[in-house]
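Since every read-out is calculated from the coordinates, none of them should be taken as a lab result. Source: prediction; values computed, not measured. Cβ atoms are built from the backbone, for glycine too; each structure is taken alone.
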Structure I
Amino acid sequence: MELNRENVLEVLGGITEPELKKDIVTLNLVEGLEVSEQSISLTVYVSNPALHARKRMQEAIDFNLKRVFGNSVQISCQVATIPAEAKQAHRKILPDVKFIVAVASGKGGVGKSTVTANLAGGLTKAGYKVGIVDADIYGPSMPTMFDVVGERPTMSDVDGKPLINPVESHGIKLLSIGFFTEQDNAVVWRGPMAAKALNQLFTDANWGALDYLLIDLPPGTGDIHLSLLQLLPLDGVVIVSTPQEVALADARRGINMFRMEGAKVPIVGIIENMAWFTPAELPENKYYIFGRDGAKNLAEGMNVPFLGQIPLVQSVREAGDAGRPAVFQENSPSAQAFDELVLTFVSELNAINQKKQSTH
């Protein structure tokens, strides 16, 4: 076959992007293609940010081009991850969800799930349609926080495909691995199995039209996070931390993971949880048990928005254990804190969206 641009594109059209299930030419993932007498230069984008995925694509391109045009052809191929803004154009999963936002923390025990539940509740109070995916495979807590531990999702047929109907509580749609396992049994799964189970909560679920889908991530920066980044183009991520230094160090790592090349997920902002302790009998007093303004200072230092501070109040814990998030306690200090948080969250996310649209 003669070495020219048309024939090179024909060969590249036989290479499939593994995550998007179409060939790289149809998906417009080939850029900067230059063909000369004995050389081919191009850039190809892939969905998976992992190094091994980019390497596999590099090998596939080298193999296919040399198989057709000969080993003497010099191939210069750069393989990069699809930019976050470009991924949105390829999103086929959950097309009826306006915003998909992850809630993350570097460290466990900082109240990330409590914040997720109350953020969802606050958004629902404000009139938005909201769903939560409990992506903490090994420690699902949303069934407890919404008092639906004994519930089991039903199935429905949508356009000939069986889909999982999320459980509903307080007007919020919920899916969690906790609905499919016994409460007292440990989930002992290796990374690939956990990632596959998580994917099904998005791809095999009947979420319908939502304004916000919040994803309660497990702590750390592991397999689940990478799987999510390659599956979904996130509209943003919220980082939760306490003010103490050990939590802040992990929060920094979490922010840097979402900023890494190939991910570049917008940071909606940082929430400082357990900012101070206020005893019920002394409602005007503030005791800074974990330090003062640590997450607020981190946000300023890393140039990301600061969404607000949530106090360490006994009623917040009690509300979570009772299955009715504290944001639904009208006129309480904790509900007021979460309501203010919701307003800031919506504002920052809209600003990110407007900035994204203005660049296109």
Structure II
Amino acid sequence: MKKLILLFSIVTLTISLYAQPEMKLSAQDHDFGTFKEEAGPQSYDFLVTNTGNAPLVIQKIVTSCGCTNPDWTREPIPAGGKGKITARYDPKDRPGKFNKTLSVYTNSKPEIVVMAIRGEVVPREKTVEDLYTFPVGSVRFESNHLAFTNIKKTEKKIRVMQLINTSAVPVKVEFDQLPVHLSLKATPETLKPGQKGIIEGTFDATKNPGWGNLSDMVKIKLNGVVQENVYYYVSVNLVEDFSSLSKEDLENAPVFKVDATTVDLGKMPGSTAKEVEFKFTNTGKKDLILRHVRSTCGCTAVQQGPKGVGFKPGESGSIKAVFNSGGYKGKVTKVIYVYSNDPKNSEVALMLTADVEQPAATAR
């Protein structure tokens, strides 16, 4: 009897050792072909058959991008049973050819099987709303932001943007209270119903005393009426013009060398102020001039001598800043930008960091 039980146990163990699920797919790739973007998400079912002798479990599927959203049979598939893996592709804002993979993890051998889907999306025709994203009354602009990027302090630069009149009546487009360094005009100034035009912007850097990243917020007038609570943004990065410097000039130029570009104030309570001093030296061969110093917000008050004062070669100076912790809480970083006539390092970022601790709120 004992021998019979032992034999039965060995047979059972042998069967269990050789009991394995096996996944067979109807296909390992699918071509959706060419379809239009407006057709929406496409799906395809890969049929799964368990050709093994133990239950098959599809544990997870990892895709190569978020545009592919799979689903699959969640319950174990018995031996000889069938299930499916559904692959979906969302073409929204994804024109062109695609080739994506799905890595299927199971309890069979091999544990990972890679499947693929491909196709080509024909882009939908852009609407007026797509092309002109900034609505102002009955007029739509391509954007609310006209970016001039880098402009040398010695030059003017022109940028253009399209707009369209979407109304059934003519609309005259103007800009209100422009700063002296900025010109904005619509061409044509009065747009007929459905007519397209351009905004031409001219930024004269010689008339702007600032340095670095600057922006203007401009109000728009339609048919003589200022559009309230709507602003057109103009941005620019004003930089010094070093284009005329010779190789010799560059070798003999001033050098702005800071002892440390980052100062950690450590822990400090809220609503307190700490002063920081950034020391620097002109290690170059000509006078160093600090053109401008600005901070990222009003909580950092920068102190310096009169603008344009030169530091002789070998001469040192300092930039002082006062950080007010105010209502901040936790880790805080503020940046001070220094602009100088050092051609190799004309914009330097100095950083203040602090860990602000606010008192715990008292229960009432």
FRET efficiency 1/(1 + (r/R0)^6) of positions 140 and 244 (r between Cβ atoms, R0 = 35 Å, to 0.05) - structure with the largest value, from I, II
I
Matching 18 (relative contact order in percent (Cα under 8 Å, 6 or more apart), computed) against labels I, II points to structure I
State the single structure among I, II that was used to calculate P(r) over Cα pairs in 10 Å bins from 0, in percent, giving 4, 15, 13, 14, 16, 17, 11, 6, 3, 2, 0.
II
Of the structures labelled I, II, which one yields -2000 when helix-only ellipticity at 222 nm (-39500 (n - 2.57) for each DSSP H run of 4 or more, over all residues; to 500) is computed from its coordinates?
II
Name the one structure among I, II that FRET efficiency 1/(1 + (r/R0)^6) of positions 148 and 268 (r between Cβ atoms, R0 = 41 Å, to 0.05) of 0.60 was derived from.
II
